[in-house]
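Any read-out appearing in this document is the output of simple, stated calculations on the displayed coordinates, not a laboratory observation. Please read these numbers as outputs of a predicted model, since none were measured by experiment. Cβ atoms are built from the backbone, for glycine too; each structure is taken alone.
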Structure 1
Amino acid sequence: MNSIAAERELKVLANRRRLAILDFLRRKKEADVTAISQAIRLSFTSTSKHLNMLERAGFIGKEQRSVNVFYHLSPSAPKILAAVFNTF
């Protein structure tokens, strides 16, 4: 991994709300924005912004089912995620 990619991944992870989202998805396997926002006690809009950042960085994936979007940890998530989970 080059230093630019490492910096990008670490910046995405350097936020307690995004870490809470990742931990929640690790435990629940998948959830929609409403469930995630309630679990981390953050507004729907702010939660959506954090989810978007996590998705762009490759940490999570999403699946549209009817009108709902469900988020899950990406099977191809950056390897640093495993190290983060070992600290929880």
Structure 2
Amino acid sequence: MNRVSEKQAEELRRLEQQDEEVVDTSDIPEITNWDGAVRGRFYRPLKEQVTLRIDADVLAWFRAGGNKYQTRINAALREYIRKHPER
């Protein structure tokens, strides 16, 4: 799924070809202290609603952890993918 229009793609290609020296960053303050930075704060991956059959005890375990149990299930699946990259 391509979420960039052809017009946007063309603009990105032009910007990619532009020399970095041409870009004026004088009005942007340099950040030297990243203590308050939060990784992924603005990144929101696409979600897809599915029906999934999960063993009752597994679901109960995640639900026992409180709200956002679906987020924790997703994180566990993502960790599995990270550890098993062969696909």
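Which structure, out of 1, 2, was Kirkwood radius over Cα pairs in Å derived from, given a value of 13.1? Comparing all candidates, it corresponds to 1. Figure out for me which of the structures 1, 2 the number 12.8 belongs to, where mean count of other Cβ atoms within 10 Å over residues 39-46 was derived from the coordinates. Among 1, 2, the structure yielding 12.8 for mean count of other Cβ atoms within 10 Å over residues 39-46 is 1. So mean count of other Cβ atoms within 10 Å over residues 7-14, computed for just one structure, reads 14.4; which one of 1, 2 is that? It must be structure 1, since only it matches.
In terms of mean projected area of the Cα convex hull in nm², for residues 15-54 alone, the structure with the greatest value among 1, 2 is 2. For which of the structures 1, 2 does the calculation of helix-only ellipticity at 222 nm (-39500 (n - 2.57) for each DSSP H run of 4 or more, over all residues; to 500) return -13000? Source structure: 2.
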